[in-house]
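Undergrad: Scrolling down, you'll hit the structures one after another.
Any read-out appearing in this document is the output of simple, stated calculations on the displayed coordinates, not a laboratory observation. Only a predicted model underlies this, so the values are computations on that prediction, with no experimental measurement involved. Cβ atoms are built from the backbone, for glycine too; each structure is taken alone.
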Structure I
Amino acid sequence: MTKKMGGHSLRKRKVGIVDVDFGPNVTLVEPVNIYGCSVGADVFIGPFTEIQKNSRIGARSRIQSHSFICELVTIGEDCFIGHGVMFINDLFENGGPSGGRVELWKETTIGDRVSIGSNATILPVSICDDTVIGAGSVVTKDISEPGIYAGNPARMLRALNSDTAG
């Protein structure tokens with residue numbers, strides 16, 4: 001919707017839920033902005049969360065409030081995404097935003113049983129199953145060994161042994 005205000009135009013868009021493939025028993029706490037994605041069974045999504053098209057959230061995962069899941073993000077099953085977690089798909093490789101050029105965006109894949117602490121930033125990476133990302137961490141590279149990671153850039157603090165994983 002476009003309105004004229006004081007000689008300037010104002011475009012308003014409503015938040016909402018559009019074209020989403022929901023599994024059974026999903027809980028949403030509004031307001032949320034979720035569109036063109038798929039959400040598995042028994043998922044919880046907190047308020048003030050945006051999940052963009054071409055993203056997938058696995059069964060039994062929990063997305064806490066104020067998180068942003070951009071296009072091309074896949075989150076596995078039984079994951080926890082803390083408050084204010086930001087996923088990034090545009091690395092500004094040309095010196096600035098890609099201007100909507102999807103071919104410049106990159107994918108992010110989060111394995112199963114991954115916990116990501118509040119205010120973490122996840123660049124386009126792959127994170128293996130059974131991994132913990134500490135609050136406020138910035139993940140800049142793929143993580144292929146289960147463990148606890150933290151920092152900027154995130155580094156392994158310690159491995160997870162078979163008694164604590166999965």
Structure II
Amino acid sequence: MAAQGINGVSMSMIAKESGIPQATIYVYFSSKEELLRELYRYVVKKNCDFIMEKFKDEEDIKKSFENIYWCMVEYFRLYPAEFQVYEQFMSSMISKTTSLENVTDLFKPLYAFVERGQQAGIIKKELHPIVVLSYFSLLAANIEKGKLFWGNQADDLVYQIIFNASWDAVSIHK
């Protein structure tokens with residue numbers, strides 16, 4: 001799917017690439033859409049597990065955000081195929097018909113962390129936790145998307161500038 005896109009990949013292509021008979025795939029997944037939804041859940045879980053493995057909730061709030069941010073950047077760099085699957089899924093109509101309860105549960109520790117920062121008066125209270133996290137993840141993802149799809153280049157300095165701008169956008173300045 002990363003190479004062909006959601007619309008360009010077929011169950012027969014998936015079967016051929018995986019070396020599993022197509023009939024066997026249908027034993028586990030009733031349709032291509034179901035397989036893609038499960039793939040999406042897998043990719044999001046892998047991303048969350050990667051971030052949570054290095055997440056330290058007891059750290060300074062800004063330092064913890066920076067840690068989360070660099071984990072996301074590292075994940076995008078290490079797993080470009082998974083990143084492409086995520087991007088394609090989010091841009092497709094399939095994402096609009098997918099129940100994401102199980103996926104959003106994976107982010108609860110990060111939401112709680114944002115809320116702790118809001119209660120401490122460090123992060124703007126009027127921003128929903130998903131908005132706060134999106135300031136960091138969406139900008140970094142767009143840089144990586146530019147690298148994958150158009151060959152753009154960005155070094156760590158660019159990512160640090162993005163982090164600083166994102167932090168300025170969500171934090172309370174005293």
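Undergrad: Out of I, II, which structure matches 23 when relative contact order in percent (Cα under 8 Å, 6 or more apart) is calculated?
TA: For relative contact order in percent (Cα under 8 Å, 6 or more apart), the value 23 is produced by structure II.
Undergrad: Okay, moving on. So if we calculate distance in nm of label points 7 Å out along Cα→Cβ at positions 52 and 132 for every structure here (I, II), which label has the highest result?
TA: Biggest value here belongs to I.
Undergrad: Suppose you compute distance in nm of label points 7 Å out along Cα→Cβ at positions 12 and 148 for every structure in I, II: which one lands on 4.8?
TA: Going label by label, the one that fits is I.
Undergrad: Out of I, II, which has the highest value for mean count of other Cβ atoms within 10 Å over residues 60-67?
TA: Comparing I, II by mean count of other Cβ atoms within 10 Å over residues 60-67, the maximum is at I.
Undergrad: Additional query: Given a computed value of 40 for percent of Cα pairs over 25 Å apart, which structure among I, II does it belong to?
TA: II
Undergrad: For the read-out helix-only ellipticity at 222 nm (-39500 (n - 2.57) for each DSSP H run of 4 or more, over all residues; to 500), a value of -22500 was computed from one structure; give its label from I, II.
TA: Label of the originating structure: II.
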